[in-house]
Structure 1
Amino acid sequence: MLETRAADARQFVTSPFDPQRASAEEWSQALAYWRQRHDEDFPGEPQPDDAHTQQNVQQHTPLYVVHRAFARDAQGRIVGSLNMGVRREGSPDYAAFAPFIDVWGGVLRSHQRQGVASTLLHRLLALMEARGPTTATFRAHQPEGRAFLAAIGATEKHRSIENRMAFDSLDWAALARWRADALAPAHGLRLEIHAGRVPFDRLATLMAPLSALLEDAPTSALERAPLRFELEGFHAWYAELDRS
């Protein structure tokens, strides 16, 4: 089995994907691959708009850089992908984030268990050796992904559950009661509403308390960079909201 997988892995080659320099043909192939992955991972869910996907991938983020790579088969078709997010050099508190790299990606179902993901891991190793991170955090939401991580010796440090709720079945009366109770004088809370966007001068005063709340969220035994809200990230997020 090991010899077979090693032989299969030689059928695949990996190459970086630069969203800013990719040709129209490269973008067409990438978007087709992402659409197929979306159908396989989220069957029945609406497809994201291609133009929006391209804008999102090309968007400059002031705090993080994502290095992307694709794996291709002997016919040149994209069959797997790897994304590696690192803190942007020169950003605030860079040293606290530098030891960590976030990793996500996937392989088409037709090409799983053939060495694609193992081949892509060489890209991760090269980047870690070049930049110096010592801890790679993988996110996996499919059983196949978790099985692969277990096979390469990764240790599960944190697990979360996504609860999807249909808004047409919400108990709006109960929500109204909760809101009224939360704003009761006994709790000392008040509701602050900003139409459109929260102004940046107001956001600036909220970064520290919101970060304290975020750090208080349980992350089990996960070794991680600091969890915080940062004003620089809101500029990019507001630009994305304006587009969508």
Structure 2
Amino acid sequence: MNARILLGVTVRVLLQLRRDHRTLAMLMLLPCLLMSLLWWMYEDVPGESMFDRVGPALLAMFPFIVMFLVTSVTTLRERSSGTLERLLAMPTGKLDFLGGYALAFGLVAAVQSALAVGVSVGLLGLEITGPLWLLTVVSVADAVLGSALGLFVSAFAQTEFQAVQFMPALVIPQILLCGLFIPRDRLPDVLEVISDALPLSYAVDAMTQLTVSSSTGEVWSDLAVVAAFAVAVLALGAATLRRRTA
């Protein structure tokens, strides 16, 4: 991996995003709008604050889902248009390409997550016991994980529609088993084992832990698992990346 080439790819992706106002608006605003919609849904529900209960889990999910969709479609477009083939014909390696994309979308994810956390905690009143900055770090890691997974699955799709079809196969099962609907330790044994092998489960665990305790030991452990998954998926993406769509 060449640092100069990696940074060049990163700058190129960021410039592309800056010119794509619709995509940029979706990346920055959609998680904030979704969290606001969630707060509005539960505003008049009596008893325990449902927003405080489910908000942290969804604060982990929304950046993950949005970055997965945008990254998978964008990378596929690069390949189908021939841009990737031209880049790899130069001294640009697969790791340089994927690393540049991951770094660019990681920077976008940092801004996106900071906005979503700021709106959720500052404006919507989401109760947080742990450090606010660590909540933002976990949210960024979730978004980077979504980007890494999007880069990986784009290698197996031939059209943008096929890229989107990976969402029900890879994303929705993680949403169902991450503990949002039922605590993971109350799942059937087989599903609990599967849940333990899915990265979104650890992202949700980290977010939830920050809302109920000031202790950060478990949060850092969960964060390390999420980061390890992201690195592993990027490595698999480099191994399976094709120059162009067949």
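Largest in distance in nm of label points 7 Å out along Cα→Cβ at positions 69 and 181 among the labelled structures 1, 2 is structure 1.
Given a value of 18.5 for Kirkwood radius over Cα pairs in Å, calculated from one of 1, 2, which structure does it belong to? It must be structure 2, since only it matches.
To test your reading of the models, identify which of 1, 2 gives -13500 for helix-only ellipticity at 222 nm (-39500 (n - 2.57) for each DSSP H run of 4 or more, over all residues; to 500) when calculated. This value belongs to structure 1. Can you say which of 1, 2 returns 13, 37, 34, 14, 1 when P(r) over Cα pairs in 10 Å bins from 0, in percent, for residues 117-220 alone is computed? The correct label is 2. Structures 1, 2 were shown, and relative contact order in percent (Cα under 8 Å, 6 or more apart) at 19 was computed from 1.
Kindly point out which one of 1, 2 the value 0.50 was derived from, the read-out being FRET efficiency 1/(1 + (r/R0)^6) of positions 149 and 189 (r between Cβ atoms, R0 = 41 Å, to 0.05). Present the calculation step by step, with values, prior to reporting the outcome.
Numbers: 1: 0.50; 2: 0.95.
Clearly, the read-out refers to 1.
Please state which of the structures 1, 2 yields 0.15 when FRET efficiency 1/(1 + (r/R0)^6) of positions 173 and 205 (r between Cβ atoms, R0 = 25 Å, to 0.05) is computed from it. Please list the in-between numbers first.
Details: 1: 0.15; 2: 0.90.
Value 0.15 for FRET efficiency 1/(1 + (r/R0)^6) of positions 173 and 205 (r between Cβ atoms, R0 = 25 Å, to 0.05) corresponds to 1 out of 1, 2.
Have a look at 1, 2 and say which one yields 3.1 for distance in nm of label points 7 Å out along Cα→Cβ at positions 29 and 133, as calculated. Traced to structure 2.
Bear in mind these aren't lab numbers, they're just calculated from the coordinates by the rules spelled out. Because the structure is predicted, anything quoted here is derived from the model rather than measured. Cβ atoms are built from the backbone, for glycine too; each structure is taken alone.
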